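The structures considered in this document are given below.
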Structure 1
Amino acid sequence: MLKAVCCMVVLMLLGSEIALAADECDPIQTLVSTTPVIEQRPQRLKQAMRQREPQVPNPDLLLIGDSLIQKWQPYLRDDFPRRAVHNFGVGGDKTQEVLWRLKNLAPQISPREIIVLVGTNNLSDRSATPCGVSKGIQAVVDEVAHQWPQAFTFLVELLPRGEGFEFRSRDRRAVNDSLEKRYAGSQSVAFVRVDEKKLTCSGKSSQCSMFKPDLLHLEAEGYRTLRDALRQTSVSLFKRDRLQ
């Protein structure tokens, strides 16, 4: 296994000049964010295994991601009252763990729409570059399309976080800009921009009711703002809210 990984690294390094010329992305960054990795905590793996089974009868809306998806669970009935929702979010996941779950524990369901929100934990690693994070998110979207080719995917931008909502803000915006460019005009994926001024209470982190005290996870009001962004994106594309 180690030998195989080393060979992959060598091959990617040999092609690094071509890769860097094409998109200025360090191949090692891409290798890290796009290589599936099993959950590293037993409790998280147990949770992921439980999520393989449908949580509601005949789910037609699938949510995929990290704790931002996982913690949406208490509000799903209010935010998607007419939909049967399956939550496939595990706290702490980076793109590589989500990829492993999709390849090994994908729920056997047939969703019409899929919402993906992942990548903030990759950004937590300060050695991770915007390009590497973007490549990891794209790999997740590609695997989603492989698993459910009939579904339409709403890819939500990396949300602001941290004191003043400025945690790696330049890098976060770079990731979002690259993803928006990547999926512009796509027939199967829509990139979802959120009203960040509203979500962050104009940057007033000490008074913002949208976020929990950790300034990472959302309160019910924050999820409603996220739901509004999804609705606006859907109406803009399809003249109706596909997520109703």
Structure 2
Amino acid sequence: MGRHISDKTKQSRGWGNINDREQDYHAYITVPEVSSIGLSCLIVDYKTGRIVHTLSKGETKVFYALRWNDNVLEIKDQVPLDLNETNEIAEHLNLRPSHDGNKPMSTDFLITDVLGRQIAINVKPNAMSLNKRTLNKQEIEKTYWNNHSIEWLQIFGDEISSTYAMNLIDVTQYYDKSRVFDLYSRIKHLIAIKAIQVNLYDFINYEALINIYKRCADEDKFIKYINSFPKHVDKSKILMINDHDSPLY
């Protein structure tokens, strides 16, 4: 187990306050507190600069997928649930409360979409991880959010392609233009800001994209040319296309 921080200390510091602005929000459960070394991760949110705490590989994949989604405005991680409320819910459902009713439960993510709707998200590795005790705790968690008129959603980490997640992690580290230092990082920046569309579910051929970039000799032409093809098209084959109206000819 990592370094424990008492609930009293967390509450006095205002951690897990869902009324905070996203950039001011602090996760209630932090990476240094957990024992899943190698699976937990401290992420610098490339849009807000805030430190995000993910406690599993699945949570990391889900975070990047959520942040990439333009319909998601805010993401808050490791959100605490009111202890008295969850204990009452457990009693009403005739279920044993989480942590024997002595410690607040938490939800992995609470998001706000462009329509102002909030959705609470629980992340598990896969369907096989849902044993009876886990399902009981999830029933308490779901009921809690539903009582607050907030939708509760279950996401499995294995539903998100590892290639997709790794591509997102790779390109978004260059979201900030000041981090660009060569053509590779320049291409990744253009993908991160969605100036060019590529298939993130497959291997990205950066060599081919750089060759096209050089032949265009103009970034605006490069962006226009790349986006003239469906994003699922293998960009390594674009150079073979005999299009005399393109900026490459």
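All of the numbers you see were taken from the coordinates with simple rules; none came from a lab. Predicted model only: the values in this text are computed from it and were never measured. Cβ atoms are built from the backbone, for glycine too; each structure is taken alone.
Structures 1, 2 were shown, and Cα Rg over 2.2 N^0.38 Å, for residues 49-120 alone at 1.31 was computed from 2. Here the criterion is relative contact order in percent (Cα under 8 Å, 6 or more apart), and among 1, 2 the highest value is seen for 1.
Each of 1, 2 could give volume of the Cα convex hull per residue in Å³, for residues 81-160 alone, but the derived value 88 comes from 2. Here helix-only ellipticity at 222 nm (-39500 (n - 2.57) for each DSSP H run of 4 or more, over all residues; to 500) was derived from just one of the structures 1, 2, and that gives -10500; the source is 2. Quick check on the output: 21.5 is mean count of other Cβ atoms within 10 Å over residues 185-192, derived from one of 1, 2. Which one produced it? So the calculation was done on 2. Source structure of the calculated read-out (Cα Rg over 2.2 N^0.38 Å, 1.22) within 1, 2: 2.
A value of 1.7 was derived for distance in nm of label points 7 Å out along Cα→Cβ at positions 153 and 201; which structure in 1, 2 was it taken from? Working through the options, I get structure 2. If distance in nm of label points 7 Å out along Cα→Cβ at positions 137 and 169 is calculated from each of 1, 2, which structure is the one that comes out at 1.7? Considering all the candidates, the number was obtained from 1.
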